[in-house]
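Scrolling down, you'll hit the structures one after another.
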Structure P
Amino acid sequence: MSNKPTKPGSPERAKLADAVLANMESGMSCWKACEKAGVKNSTFMLWLSQDSALAESYAHARENFVERIANDLMDISDQDPETVDGKKDWAAIQKHKLQVDTRKWLLSKIAPKKYGDMIKLAGHDGGAVKLVAQSDDEKL
């Protein structure tokens with residue numbers, strides 16, 4: 001990791017930031033992308049808070065990262081499980097299931113509006129929810 005400080009707007013910082021964003025576009029998490037580029041994650045986060053253009057590029061790279069995970073999820077789901085001598089390999093099936101479940105969970109956390117579970121509250125016959133305050137004395 002590079003401990004050499006880089007100034008805002010410097011070519012060194014831009015090169016490192018571009019490397020991090022390119023790594024994210026290729027499917028790495030921000031943490032792994034920073035590690036591969038030789039930048040501390042905390043340093044990169046500081047850069048994002050100081051540079052709105054970099055923050056916008058990061059947001060775009062993150063969206064692409066999320067979409068890449070969704071595509072990977074579909075690819076894994078569409079794969080035929082491996083067979084051993086014409087028999088199902090249950091270990092491979094369980095591995096695929098774990099890979100799919102892990103990616104689904106991750107998507108629901110990093111993009112909840114798009115990939116999270118929808119929770120809908122509704123009152124009687126789909127109407128508005130009615131709130132009623134009741135004291136403990138009234139319950140008896």
Structure Q
Amino acid sequence: MTTNIIARNLVDMRILLSSLWVARMLTGFVGDVLKFYEPGMIEQILVGEVDSMPLNQGFRLAAAILFVLPVFMVYLSLTLPYKANRWANIILAILFFGLNLIGELPTYEYVYRTFLVIVEMVFLALIVWHAWKWPKKDRVLAS
């Protein structure tokens with residue numbers, strides 16, 4: 001009976017972490033789509049510069065990497081061994097939290113963008129919290 005409870009908790013934690021990455025991604029995508037409705041945004045994109053940032057190859061590559069990392073985390077949260085899983089979730093969630101806190105949150109003039117970044121940061125904080133609190137008793141089955 002105890003083994004079944006541990007196995008269920010293990011699966012639940014992996015699914016929970018993966019689901020939180022999905023929620024974080026969807027929140028970010030909603031913000032990106034809504035950005036197109038901001039006055040002047042389409043014109044900026046057509047000119048090739050958004051918020052004084054050139055939309056060059058380097059920018060697009062960096063953006064692609066930042067978009068793909070959470071996609072990988074959805075999968076890796078379900079498949080990595082316990083220790084690697086736990087640390088990958090903690091490190092990447094802290095990285096994205098910091099990027100939101102320093103790079104994005106202070107620059108938003110629209111309330112909806114601030115709201116969505118805060119929601120994203122809540123999901124990231126939950127990832128760190130759950131990965132950090134992942135019971136050590138699950139370690140044997142998760143490896």
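Data overview
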read-out	value
Value -25500, calculated as helix-only ellipticity at 222 nm (-39500 (n - 2.57) for each DSSP H run of 4 or more, over all residues; to 500), assigned to which of P, Q	Q
Entry that produces 2, 8, 13, 13, 11, 10, 9, 8, 8, 7, 5, 4, 2, 1, 0 once P(r) over Cα pairs in 5 Å bins from 0, in percent is calculated, selected from P, Q	P
Which of P, Q leads on relative contact order in percent (Cα under 8 Å, 6 or more apart), largest value	Q
Source structure (of P, Q) for mean count of other Cβ atoms within 10 Å over residues 79-86, computed value 15.9	Q
Mean count of other Cβ atoms within 10 Å over residues 31-38 - highest-scoring structure of P, Q	P
Parent structure of the calculated result 0.10, given that FRET efficiency 1/(1 + (r/R0)^6) of positions 55 and 127 (r between Cβ atoms, R0 = 30 Å, to 0.05) is the read-out and P, Q the choices	P
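Every read-out reported here was derived from the displayed coordinates using simple, explicitly stated rules and does not represent laboratory data. Keep in mind it's a predicted model, so treat the numbers as computed, not measured. Cβ atoms are built from the backbone, for glycine too; each structure is taken alone.
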